[in-house]
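Derivation of every value follows stated rules applied to the coordinates shown; laboratory data play no part. All values derive from a computational prediction rather than experimental measurement. Cβ atoms are built from the backbone, for glycine too; each structure is taken alone.
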Structure I
């Protein structure tokens with residue numbers, strides 16, 4: 001068990017995609033704060049956390065304030081089974097239609113905007129609070145719950161759409177720290193995070209998994225907590241498209 005005199009305030013995404021990492025940190029006794037990506041993004045930027053797993057787009061938009069702790073993050077090449085655009089109509093017919101965005105994920109919201117505007121050449125109306133919408137973005141545990149009870153809507157895996165149009169992985173999250181955090185503290189934390197990931201690989205086989213239509217093995221098989229050069233290409237491609245669309 002580890003007890004840290006120089007304790008970094010650490011925030012971890014609370015969804016099932018990071019559950020093995022959560023169990024890894026519990027195994028080594030390191031304290032952390034669990035929440036959704038949007039909350040962690042704001043807490044890190046507001047100096048309420050020192051380091052956190054955040055939306056990759058939050059880092060893209062705040063590189064002057066945040067530094068990525070590579071190679072740690074969360075990525076997927078192809079379908080991830082927990083990021084969906086769910087629509088009443090085919091995706092190509094969503095021009096000028098209202099799409100309700102997620103309140104918890106900047107990354108998936110931005111990828112949806114990029115895909116529809118750049119590749120489908122359509123311009124829907126994006127909203128986070130409209131109750132009168134034609135399509136909506138569903139992520140994380142809500143998406144897993146949706147699959148358990150899915151209906152006849154048009155369902156698009158956002159990560160798979162990104163792969164189809166870019167042939168690159170989706171980087172959902174980065175481990176990032178504020179730029180004022182001392183390097184020696186970060187080096188200690190990197191050792192801790194690396195150890196937690198080793199335990200996470202073991203814990204994948206011991207999960208309390210409640211879903212029936214997707215097995216835990218199927219779900220985690222396409223997720224990676226270590227980013228490689230191809231993942232970074234996907235991240236930088238997203239940054240390039242966001243800047244080119246200038247929205």
Structure II
């Protein structure tokens with residue numbers, strides 16, 4: 001551990017590409033939260049919107065950054081994991097942020113469950129104006145292997161989790177976080193906080209859509225987490241619901 005058991009170092013990893021406005025929003029909220037023993041690791045894919053100049057001038061000494069080309073979000077996250085020094089790792093997108101006491105409560109939950117590899121809470125999804133839905137539920141392997149029900153902005157990952165299962169698979173563009181936890185399998189040690197801890201900006205690549213459904217299917221098949229027939233049936237049902245929603249939107 002980097003510090004005392006009561007005050008672990010948290011590495012908040014943020015990947016960004018030409019999204020300076022939302023990055024500023026995330027960093028502003030990180031400066032206001034109650035938990036202070038954290039480092040901020042920004043992985044910038046050579047943005048051309050002034051991101052690097054902004055990071056160079058940023059006054060918070062807890063922030064470190066990488067600015068180089070990457071092969072998608074999971075390649076960026078892998079770089080962040082290697083660069084980070086924390087006992088626990090968290091992942092935010094530009095525009096995501098913790099509520100004022102959210103990270104503090106996640107850390108408290110982690111210290112109360114010291115063997116947990118994944119600590120999660122609920123996440124409120126917002127569109128920049130209002131809350132539109134809530135995501136996140138308690139870990140259940142039976143449910144999780146069929147459907148990703150954890151929102152990563154509301155999660156802490158122990159460093160030991162990555163030492164056990166390895167890095168994110170960079171062949172994924174949307175469901176690499178799901179696939180990593182499927183690799184951990186039913187032996188994954190978890191703890192759950194039954195309240196909102198973070199807010200996530202809607203509209204990212206992981207928010208529904210046909211491609212997300214197909215990638216989740218590939219994640220299940222590649223890890224043998226469910227029988228192929230069950231994976232096919234679940235995917236077919238999710239696609240059916242997706243197309244029904246699309247048809248209803250077109251009628252409105």
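What to note about this one:
- Structure from which 30 was derived, relative contact order in percent (Cα under 8 Å, 6 or more apart), options I, II: I
- Source structure (of I, II) for log10 I(q)/I(0) by the Debye sum over Cα atoms at q = 0.20, 0.30, 0.31 Å⁻¹, for residues 65-112 alone, computed value -0.88, -1.33, -1.34: I
- Calculating Cα Rg over 2.2 N^0.38 Å, for residues 177-216 alone for structures I, II picks out I as the one with the greatest value.
- Per FRET efficiency 1/(1 + (r/R0)^6) of positions 57 and 225 (r between Cβ atoms, R0 = 41 Å, to 0.05), the highest-valued of structures I, II: I
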